[in-house]
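*Asks:* Some structures are shown below for you to check.
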Structure P
Amino acid sequence: MDSIALWKTSTPAVPLEGDTVTQPMPRRARCATRREVAGVVGALAGPLAVAACGPGGAGGSGDGSGKAAGSAAGTVRYFTWGNAFSDAIEQKVIDAFHAKQDKVKVEFTNSQSEHFTKLTAALAGGDPPDTALVDGYDIRALIKRGGAQDVTQRMQRDGIKKEDYVESWFDEFLYQGKYYNHPNMRGSSASFFYNKDLIERVGGKVPAEGWTLNDWLEISQKTTRDGRGMAPTQGSFDPASATFGTERPGLWWPFLWVNGAELIDLDKNVCVLDSPAAIESLQFLQDLVHKHKVTRNSFQGVAGAAELFVQGRLAVVYQWFTDIPRYRTEVKDFEWDTVVMPQGKQRKQVGLYKGNGEVLLSGAKNPDAAWEFMKHLGGYDAMLIYGVEGRFVPALKKANQAPEFIRSGKPPKNLASFTDPRVKTLPLMPEWNDFNREIWTPNLNRIWNNEAPAKEVAPEIARLTNEVLRNREKY
């Protein structure tokens with residue numbers, strides 16, 4: 001019978017200079033069949049079956065606050081995702097934790113793939129890691145179904161204060177007035193990366209604070225040319241030899257916000273994607289691809305955005321902070337930088353922030369030691385390592401304003417575009433992934449593929465979403 005390994009230990013394949021790579025520690029082997037894993041995901045509709053000893057988990061105090069700081073000891077199993085590059089950064093963070101204390105040892109596992117499926121299977125099987133990074137899209141669903149411990153009292157006991165962090169980020173996953181994660185990790189505002197040399201070569205205006213959606217379109221039109229100088233709307237345009245203005249952003253939500261539109265009104269339990277502003281915004285994105293033909297998505301067989309950017313063939317692209325390390329390493333022949341979101345009709349600056357939460361799992365074998373490590377992850381030393389190395393933007397204000405981060409001497413010069421507080425977060429209710437998978441993605445694809453105009457599709461998305469929202473539990 002086919003099986004899926006729940007734990008696959010990884011060490012950095014390409015350590016960074018100066019890294020000490022520890023050998024993986026042995027694990028108790030346990031495999032789940034594909035049917036079991038599928039069943040676990042389905043079972044998330046109800047409470048997770050977890051092994052716990054009271055509100056604080058095994059070894060915790062009855063009130064959920066756990067043991068006092070400094071008394072915790074033992075091994076912590078830490079579960080996250082990433083690649084060889086990010087594993088090396090994680091190891092630096094773990095080494096820093098080991099260097100400042102010797103009571104708690106961290107055992108690090110990279111899930112490699114299917115992170116949330118493996119995590120929920122481990123929870124249902126009664127052998128979860130102690131702490132894990134959980135994607136923002138999944139975290140409230142995990143909390144609602146009993147997979148995460150309330151850490152509010154631990155935070156209060158140990159003096160963790162919201163004002164020390166970027167406040168809009170700190171509360172992103174607050175659920176029914178309680179905290180189930182700390183810190184809010186691996187997050188950032190998305191920003192536009194741009195190829196300064198390419199834009200200036202065609203006489204374009206380099207984007208800066210206050211630029212607009214129309215400026216984005218104009219830059220994209222000027223920079224989309226093939227090797228003979230032909231425009232994309234000309235029949236003989238050759239995409240194989242072309243530079244492209246942009247790509248149709250997968251992160252489509254802030255392009256509604258800048259025009260005053262919303263996705264869901266959580267107070268009224270209503271999807272508002274059928275508003276005139278939302279329809280206009282979605283149509284603008286459709287037109288970038290199919291009317292103006294200034295995106296890499298406008299043509300078949302074109303390389304991905306990151307590859308095109310590295311090749312110097314993409315002018316502007318909307319991406320996360322985590323794309324910085326690749327560009328620092330691979331871009332050699334042109335100057336690049338980043339800039340905040342363009343402004344829309346409201347002429348106000350609005351960006352997108354999304355994080356991922358570090359969670360203390362229900363049924364954790366060593367919750368108090370795990371909490372000590374979680375505090376380290378949310379502290380200055382770890383946050384600065386993550387920021388300087390390009391893993392994610394530090395949520396701790398002291399770290400994201402540190403000279404080592406802001407003025408590291410590495411591109412981009414405008415790192416402040418990723419710490420800009422003028423951002424909104426997504427309405428990541430527990431049902432988010434259900435909406436996205438079953439309703440939004442298939443229907444939005446009709447717009448992205450030019451099968452129907454936004455004015456036809458958006459009202460249908462709102463109608464279908466509202467049928468589900470009628471029964472949504474408010475949190």
Structure Q
Amino acid sequence: MLSMPASLYAQVVARGAFADGDSDLARYTRTFERFLMQSGEDHPYTLDACEDLAIAYSDAGDISTAIALLQRTLSGWLRIFGEDYPKTLSSRSNLAIAYTKAGDLGRAIPLFQHTLDGRLRVLGEDHPDTVATAGVLAQSYYAVGDLRRAIPLFQHTLDSRLRVLGEDHPDTLTSGSILAESYQAAGDLERAIALFHRAFDELLRVLGGDHPDTLTARNNLAESYLAVGDLERAIPLFQQTLDDRVRVLGEDHPYTLMSHSLLAESYLAAGNPGQAIPLYERALDGRLRVLGEDHPRTLISLKNLASAYVSAGDPRQAIPLFQRALDGRLRVLGEDHPDTRTSRDDLAVAYVSAGDPEQAIPLFQQIFSDTCRVLGEDDPDTLISRCNLAVVYYAAGHSEQAIPLFQQVLDDRIRVLGEHHPDTLASRDDLARAYESAGDLEQAIALYQRALDERLRLLGEDHPDTLASRDNLACAYESAGD
């Protein structure tokens with residue numbers, strides 16, 4: 001079948017279809033309809049016009065219509081020219097991209113894989129389209145957490161770009177950084193650090209110290225050192241990145257504010273909350289000013305600053321910050337979002353740390369009620385939330401309320417986790433302590449004895465938990481005058 005050159009197709013489209021004032025969708029729709037009527041659905045011009053219309057729908061946010069048109073286009077190219085025709089390959093890739101935009105990676109990944117196989121066969125492993133497809137497929141696997149498949153594809157992309165583009169090309173440098181991130185996500189921090197170091201050194205040499213990509217590479221290297229607990233290397237790198245971002249990007253740039261938070265996190269990990277708090281305060285002030293009270297990053301800053309105050313032994317300063325974070329998440333995310341429950345838990349724990357368990361009780365009651373309703377009676381988080389409610393009743397001196405809750409937790413853990421699970425044994429200790437506090441030493445001793453027997457059998461004589469159980473039982477006997 002003969003076809004016009006692509007440039008002539010563009011001229012025909014421009015002359016015959018586009019009118020002043022038309023939207024892109026209207027113009028591409030009219031072009032498609034014109035070619036469909038004049039040339040039939042299998043003409044290459046019709047298929048090109050159908051694909052253009054699909055992309056216009058995608059750009060307009062109507063992904064479902066775009067997908068339907070791209071499926072039609074792919075079927076046409078397959079029917080007329082077969083699997084390995086270049087436009088069949090590009091059409092399949094565009095359909096995969098549309099599924100990715102729709103969040104349907106389950107459909108996108110096989111299409112990207114099919115496209116990659118075809119481009120390897122037709123174009124070879126070092127063709128730019130092949131390399132780009134391998135990179136997109138790797139990113140898709142990364143997004144679904146399949147690092148076992150993602151990492152070899154990222155490595156293939158880097159190797160191809162090194163061969164074809166050279167080590168100093170921006171795409172090669174980007175590929176090195178992405179491969180490092182994938183190793184870090186996989187927990188292979190030794191390889192990640194080596195790749196991050198190499199990426200930073202290359203970017204520093206090629207782009208200079210003040211280029212945003214160089215600053216990002218230094219930040220990535222610092223984060224990898226933080227992940228392995230090498231704070232002596234992490235802190236100076238974070239400090240240098242912060243200083244450079246303040247100078248290059250400005251005080252209120254999002255990356256500058258992130259650098260404040262990361263340096264603060266490093267100081268907190270080093271056991272120095274006094275250094276962390278002013279940095280967290282600066283990040284919070286900037287995000288409040290730039291992003292507003294309810295932005296997710298602002299809410300994270302509130303939590304971070306509050307947690308730093310708790311680490312510094314000042315939970316009273318933390319409480320109003322945790323309250324603001326909770327109020328924001330209630331407004332933005334709603335009652336049942338996991339982050340909202342986490343914020344309520346943070347606030348409750350801060351009240352307990354401040355010596356005010358009575359204030360914590362209604363918060364833990366709400367957490368338990370929400371968790372039970374959303375996740376169900378036997379979900380591990382529900383069991384934990386019931387246990388936390390029992391503990392706070394116990395801490396507030398309300399043993400009569402704590403005992404039935406501890407009993408329910410023990411019964412549930414026996415049923416869900418089994419008699420010998422560590423959490424089940426811990427629940428038996430909790431119930432024993434509550435009975436001991438209520439003065440019912442007979443019940444407490446029986447529970448402590450059962451916990452000791454289980455730990456002797458499961459853990460052995462010298463395990464720390466076994467020794468603690470023996471101490472608990474001895475103290476209970478002593479209180480009973482035995």
Structure R
Amino acid sequence: MQLIPQALFDIFALALPRGHGFGDRPPIGAWGDAEGKTCGVVTQHAEDGSLGILAMRRRVDSVWRTVAEEVGFASLDAAKARLETVLRIGDQPEPLPPNTAPRPALHDLGSRTASDVFNVLRQPSHHHAAWVLNQLYLALPNPDKNWAGDCQTGNFHTRLWEAQLLAAFREQGLHVTQPVESPDFHIKNRLGGEAWVEAVTANPSTPYNHVNAPRTAPPQERDALFFGPAALRFAKTIGSKLQRNYHEMAHVKGKPFMLAVADFHAPGSMLWSREGLIGYLYGEGAEVVDEAGGKVARSYAASHLHGPSAFPAGLFANSDHAELSAVIFSNACAISKLNRVMVSAGAPSKGLRYTRVGRFFDHDTGALEGVPFCLDVASSEYRRLWPQGYEPWSAEMEVFHNPFAPYPVPKALLPDATHWFEQDGERVCSSVYETSILWSKTYVTDANKPPLRLDDFLKDPSSGPVPEGGSTVRLHRGRPRPATGRLPASAANPS
């Protein structure tokens with residue numbers, strides 16, 4: 001039995017029903033075998049100091065199974081001894097529960113032909129992403145029987161989004177289940193808060209190759225940024241889901257319901273489409289005007305989106321769709337997110353350098369642009385951006401609340417997300433992290449080459465991801481909540 005690095009345990013713990021939420025018994029150390037087939041922790045009560053253990057072993061299909069959860073040990077040595085006994089390192093994997101089909105292996109294509117984007121995971125530069133995506137797949141409580149096949153072929157990003165949502169939810173200590181076919185997830189916390197979540201991706205009207213399609217430039221007119229093609233695609237995507245009347249399902253009725261949206265409507269559109277979601281949800285845009293000798297951002301209202309359909313803007317501007325409690329959004333549903341989590345947590349880079357370039361949210365009142373950055377993902381400077389000591393799964397998660405919802409989502413349900421909500425007649429922002437990223441792009445280069453520098457992108461935007469007219473102007477004044485230093489129960493600086 002050997003020590004397991006904290007960051008590795010944090011990945012394995014995402015398979016637990018509550019993920020990193022250990023309540024009043026946080027772990028004080030993790031142990032297992034070298035092959036990742038067993039994993040266990042010694043826990044200690046936060047008040048009385050009593051010791052316990054929790055042990056997991058892989059099933060024959062590699063899914064984790066909890067085999068022991070005990071308390072009442074007199075010493076750490078006694079707890080470790082019991083842990084080693086129940087882990088049974090070297091024994092055969094756990095059998096499948098009765099009436100349970102084995103989970104298909106994500107690497108096994110069978111007769112299917114892998115999509116180009118799935119094949120990206122075979123490249124050495126993306127092996128970390130491939131490994132952790134498989135871990136998330138194995139951690140899903142009850143994935144669709146076609147999950148692996150969809151991920152390998154035409155629905156890669158839909159399944160990637162579901163995997164990232166699971167990681168972000170359980171990282172925040174939520175109890176996550178998939179008890180029914182739809183909605184996709186039921187989440188609840190120890191405070192009694194709960195919600196149903198349906199995951200959806202905004203897809204293109206005409207499919208494109210996600211690997212080599214040229215990046216689409218953002219609209220040059222600011223009005224089109226808020227109410228143009230991205231807003232229209234979000235409207236159609238969300239509208240299609242609302243037509244299914246999830247809120248009338250017996251298990252959803254009377255409870256908060258959220259749609260979780262990731263954008264793939266055009267190549268590279270997640271770099272700039274966030275404003276389109278805001279424009280559609282709240283019917284508001286922003287423009288830069290000269291005022292008192294300086295430039296300021298001023299919001300304005302719109303009743304309809306661009307285009308001949310004259311689709312109404314402002315889904316959350318009235319009570320017509322109060323059944324939708326909130327929309328979850330992230331601009332980081334990408335293979336690069338998987339790589340960054342792993343590399344920032346200490347996974348070996350193997351002769352490669354992972355560099356993230358983009359803009360931070362500027363919390364200063366009246367700020368017109370985000371703060372540009374260019375950071376090595378493996379650097380201490382990058383790791384210090386978050387209290388976990390590595391990039392968290394929920395770093396880019398935003399929740400846009402519907403002020404008319406009769407069953408609102410408690411902000412405490414998703415404590416690590418950035419929340420946009422109405423307060424005293426003003427739409428404000430609350431974030432547990434001091435660092436919020438508006439958009440970014442990740443570059444993988446040889447470690448023996450000169451590192452990328454921010455000046456390279458600021459001087460020549462065509463060489464990098466800096467979009468012209470992109471996600472810079474803040475629609476609403478932010479009121480950030482100071483970072484609390486709250487860690488997931490198992491989080492610590494990775495070794």
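*Asks:* For volume of the Cα convex hull per residue in Å³, for residues 240-319 alone, which of the structures P, Q, R scores highest?
*Replies:* R
*Asks:* A value of -6000 was derived for helix-only ellipticity at 222 nm (-39500 (n - 2.57) for each DSSP H run of 4 or more, over all residues; to 500); which structure in P, Q, R was it taken from?
*Replies:* So the calculation was done on R.
*Asks:* Ok, one more. Taking 4 as the value of relative contact order in percent (Cα under 8 Å, 6 or more apart) derived from one of the structures shown (P, Q, R), identify that structure.
*Replies:* Traced to structure Q.
No value in this document is a laboratory result; all are computed from the given coordinates. Computed from a predicted model, the values in this text were never measured in an experiment.
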